[in-house]
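Just below sit the structures, each encoded as structure tokens.
Quick note: the coordinates plus some simple rules give every number you see, no bench work behind them. What you see is a predicted model, and the numbers here were worked out from it, not measured in a lab. Cβ atoms are built from the backbone, for glycine too; each structure is taken alone.
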Structure I
Amino acid sequence: MKILSIGRARSGMRLARPILSSQGTPLVQAGVELNDRYIDRLKQFGQAWIYVATQDSEGIEVEETIDERLKFEAAKAIREVTEHLADENLPEEKQQIDEKQASVFKSVVEEISDCLHESPTLSEEVLGLKSETEYFYLHGVNVAIIAVLLAVKAGWTREKIVQMGIGAIMHDIGVGKIIKLGETSPNDQIPDSIYRHHARMGYEAIKKAPGLKATSANVALRHHEHWDGSGYPEGLKGKDIHEFSRIVSVANLYDQLISPRPWRTPVPPDVAMDVVQSQSGTRLDPTFCQLFALFVDPYPVGMEVELDNGLVGIVALSNAENRRRPIVRIVRTVDERYLEKPILLDLLQKPDIKIVRALL
């Protein structure tokens, strides 16, 4: 299978994976042959990426580390809590996360952690969950997945990972409350003067939740603090910022960059990774940036890439020694002339050949 941006979708292509809403409802089933109506519907939904089955990508499998069911269970929980917190029909003392809701988040994060303990890397896991209209609910899930992977690779204990992951999955719960209260439209960029309130709003909601720890709530409060002290709400610096917030900040920036928003198009994963690394030591903790580069693929399996020798291929496998030098199945030239027989090229063994760009 192959990963394409929705802008490259064409009639006649066949979906290799279903397109789901944040509630897990199929919008288009796997195996469906796309036509203009389907493509227009997906564009209206704000879908960023699709997986298609093509002859040149046959045999390239994009494996799921985390079951789709779990991802959408998490997104559904975020939606329900957001609506509950902003329900003006409830008295203020009832507008808070209850024990059952807190338990769902804990259970989901525990399962994510267990899945990622067996995963050597994070490649396509967050690319599948990209929708402009469903951004808010899916963003928390994506950030939690990335942050939990980094914590696993950092050697944190399961209990510590779960506490951080709960904060990660709900880090932007305050944004949802701002939107639901009608202070801004979900399709508009929130003015900074309003947006900055979300950190404390999220913190207040999480810290009152039964069974959740203050360290989880602090993720919501401080995920916009910067390593160099230029962040908010308290202008904390370096290790004065709790490590939970520092690790979530890396995941948060990356997912924001690769996600579609009404006012901006997503950037390719390799470009997003470059931005993350450029913020190391200023906005972000250098240790977690380094860990991020070791375990997140800039060129996910199934993505088309253009090489500097004029050839185009599909990423077939990742290289753990250097994530920017994957194994590529060469299938054609840049001017659309297909090879009679594909060539498997290990870029780690060919240092003179470089990837020019991801073709999205």
Structure II
Amino acid sequence: MDFFEQFEKLRLNVPRLALMNFQGERSPYGNFTFRCSDCYYSIGSDFLKNSHYNYWGYHNKNCIDCSYCRDCDECHECLDCINCFGCGYLQDCEDCRDSQYCFDCQSLKDCFACIGLWRKQYHIYNKPYTKEKYLETVAKLKRKSPEELRELFREVKKVRPHVFMHQNHNELDCTGDYIYRSRNCQYCFDVDHCENSAYLNNAINCANSFDISFAGEPPVKNSYEIMSGMGLEDCLFCNSCWHGKHLAYSEYCFECEYCFGCIGLKKRKFYIFNMPYQPDEYFAKIAKIKDEMQQVGIYGKWFSSTYPIEDTKAAEEFALVEHPEHGEPQGLNKREAMPEEQLWGQTKRV
């Protein structure tokens, strides 16, 4: 039995968290959230207050149906916006107030269906209006059905040439999109305060790390191939591990150090396959496991999903494209659904 087979057996026998909702208050059905209060059904978000249906939101208050927004208040249906107040249906906007259906705008106040404007007030379709005429015209436009207004927004977006990359306050050359306050980051997307890293996606405060997806505000340093990590240092091939050091091939481990092939541990040190070892035994065993994995060519590869792809978030994020050599997409499990009795039989503790 190789490492991955033994690891999969352990994964099927250790209970998992249904939701990762840490230090939240009155915030049901949040997942991968941190310090949210009075929120409902928000995903991958931190420090939200009284906000619902947010995705990858940070420090938002009183926001509904917003994605990739931060420091916003009383906004709804906004995407990739920063520090906006009282706005709806904005995309790629910053420092806007009381505006709707705008795209790629900054420092607007009381604007409707505008595109590419900076520091303007009382504009509709990029044309100036008096305050009285603006309020009258907007009231008429809002009588349209929601679908008509959404179509209006789509038409507005077609007029404006789209920038090749969204970035601000970066140092040195960065490549990717939606990169803010970072330096020397290559092929990174939706990142903030990162440095000397590459292939990051939805990451904040990463340094000297590669291939990281969904990293929260406590820094991730010197790590590789991490899915949903916070406060990690010197970690490899980990999924949903927070506040740990020197972890490898582990899942759902919290405040742990020196763990290899572990799942569901908290405040543990020197563990392999959820079994404790003395430090000298641990390092000797790890060296042997790595050597065996390298001999069969599996060390450095990500472990497969326990679940079929259609039951995971991957079905929303990625198209199923066959690998030119291997056929099936790597790292994705497309097994046929098991009979219920067989499925529950595998998850019983042995």
Original post:
When relative contact order in percent (Cα under 8 Å, 6 or more apart) is calculated, the result is 7; to which of the structures I, II does this value belong?
Top reply: II
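Could you figure out which one of I, II the value 0.20 for FRET efficiency 1/(1 + (r/R0)^6) of positions 101 and 261 (r between Cβ atoms, R0 = 41 Å, to 0.05) was computed from? Walk me through the numbers before you get to the answer.
On the way: I: 0.95; II: 0.20.
The correct label is II.
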Original post:
I, II: which one has FRET efficiency 1/(1 + (r/R0)^6) of positions 53 and 157 (r between Cβ atoms, R0 = 30 Å, to 0.05), as calculated, at 0.85?
Top reply: II
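Taking 17.9 as the value of mean projected area of the Cα convex hull in nm² derived from one of the structures shown (I, II), identify that structure. Please report the intermediate quantities before stating the final value.
On the way: I: 17.9; II: 21.1.
Going through each structure in turn, the value belongs to I.
Can you tell which of I, II yields -5500 when helix-only ellipticity at 222 nm (-39500 (n - 2.57) for each DSSP H run of 4 or more, over all residues; to 500) is derived from it?
Details: I: -12500; II: -5500.
Only structure II yields this read-out.
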Subject >> Given -0.28, -0.73 for log10 I(q)/I(0) by the Debye sum over Cα atoms at q = 0.09, 0.14 Å⁻¹, for residues 109-292 alone, calculated: source structure among I, II >> reply: I
